[in-house]
Structure I
Amino acid sequence: MTDTVAVNGEVRRLEELRLQDFLQSFFFGAGFFETFLVTDGTPMFLERHLARLRSSLVAHAGCVRAPPPEVLTASAVRDSLRRCLEADTRLGPRFTGVGKLVAGDERLLLSFRALAPQHERTQREGVVLDALEDRCYRRGDPTLNHKSVSYLRQYAHLGRGTAFANEAGELCEVANGNLFFLVEDAVVTPPLEAPCLPGIIRAVLLEEGRLGGRPIVERPVKRAGLEAVRGCVLTNSVGLALAVPRLLGRELPESHALAEQARAVVWEHARREG
């Protein structure tokens, strides 16, 4: 994380923040966050991220203290982002990296970090998923449809190549994204009840409706039925669409082509949405 942040639109230094201003978020995880790609100073899919953030705040209005509505608008966040980039010479107006919004304790915190050192390599090579965690996801769990700062369940598996499955043996998601599977003549992604996060890139692809001439559909994907899977893509708002060349010990030869098709769709939607 860089030293320059914004709190409710006010540009601050990270060391100036006070723990007492974020007590519910820090001690109880009573807050939500959004992570998004910033390219050449422009946040990607910002309106979509803010809509998801506001939806989570409304759904948990009784326990999470939302920031003022006026700071949760796209124009307000863009203005805060611009002023942060201008204030920090290590960022600069042409910054490309990662932005993060955290909402809770009546505050909206905006911060920045560089892309991971392995970002470009991961774009080329993809991500291998060879571990399965099937003890902590339960079908229909609504908490996993929100990107809460109570993130230990996922954080503990970041970088370990872990896919999560529910008690019915259905694949759900990974620690940092959604999954799409090439199965027979369709591209399949688990339904939200699996459960999984309603990811931003997931929504873009579902709206597109087709990928490589195949329909994109929501339906359960059983661990026991993975022999029918020929390709897999991991989607999130920073990597966008990453090939999964190996899934739980099975080589998937069509993953890279599928990921390239998905990235092209995502970039086209981003261009249209500005």
Structure II
Amino acid sequence: MRKISVIGIGAGDPDQLTVQAVEALRRVDVFFLLDKGAEKADLAEARHAILRRYLGDGRSGPGRPRHRLVTLHDPERDRAADGAGYPGAVADWRARRAAGFERAFLDELGEDGTGAFLVWGDPSLYDSTLAVLDEVLARGAVRFDHEVIPGISSVSALAARHRTGLTRVGAPVQITTGRRLAEGWPDGVDDVVVMLDAQQSFLRHLAEDPVIFWGAYVGTADEILVSGRLSEVAGRIEELRAEARARKGWIMDTYLLRREP
């Protein structure tokens, strides 16, 4: 039976790959890479750099044939959809992704082959790959087994780079999205990690003036870090974020908000 490995590759630093991830790379026959367009070409190059570093000439062992790279078109998601229309837009995007995965598995991966997706950060945290694979299996046209290799998430990397913990004594931390933070501070928690925040929802909480630990492109050569009272650093974060997005064409940032209980 076909096998698919979903390999977490960390937040950006090639040194963050675990030994388990490197061993998994060496078992792969076909790497499936998603083409997100020229704007995010450096994300694809980061994956190529990881493969060059850990697989060298592409041979995963004595006598093994060279691995292949198969690039898949990543369908566009309706990013204008909001409110009640958001779940439907995501479901439609995942369905089109699943159709593309299914065709690729049938056309590019032998029945006893091993394919892999290299997932930024950790596959369990706000990544669609596992849900899409479940949808491929539910379609019933192709059978495969799959495994998940955990990776260092941007959340863990952010806390490490700021030399802070995610939790305080006896207190919880909540991981959420910018979309949800815009609706209000989560009940029952004083420490909130925010991902996928295209609208800079932290600006809605200036009056509460929590401490923010913010990072963009964490773990890469382009890493930017800012921390301090939100009222004092929010403007600086806005400026840095705008400059970085204009320079690179995209931005990937995460932050921890911490208020006094």
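Rule-based calculations on the coordinates, nothing more; no lab input. The shown structure was predicted, so the numbers you read here are calculated from the model rather than taken from an experiment. Cβ atoms are built from the backbone, for glycine too; each structure is taken alone.
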Tell me which of I, II gives 14.0 when you compute mean count of other Cβ atoms within 10 Å over residues 66-73. II
With helix-only ellipticity at 222 nm (-39500 (n - 2.57) for each DSSP H run of 4 or more, over all residues; to 500) coming out at -8000, pick the structure among I, II it was computed from. I
Consider the structures I, II: one of them gives 139 for volume of the Cα convex hull per residue in Å³, for residues 90-249 alone as calculated from the coordinates. Say which. I
Candidates I, II; relative contact order in percent (Cα under 8 Å, 6 or more apart) computed = 24; producing structure is II
Taking 18.7, 55 as the value of Rg and Dmax of the Cα atoms in Å derived from one of the structures shown (I, II), identify that structure. I
Among the shown structures I, II, from which was the value 13.0 of mean count of other Cβ atoms within 10 Å over residues 106-113 calculated? II
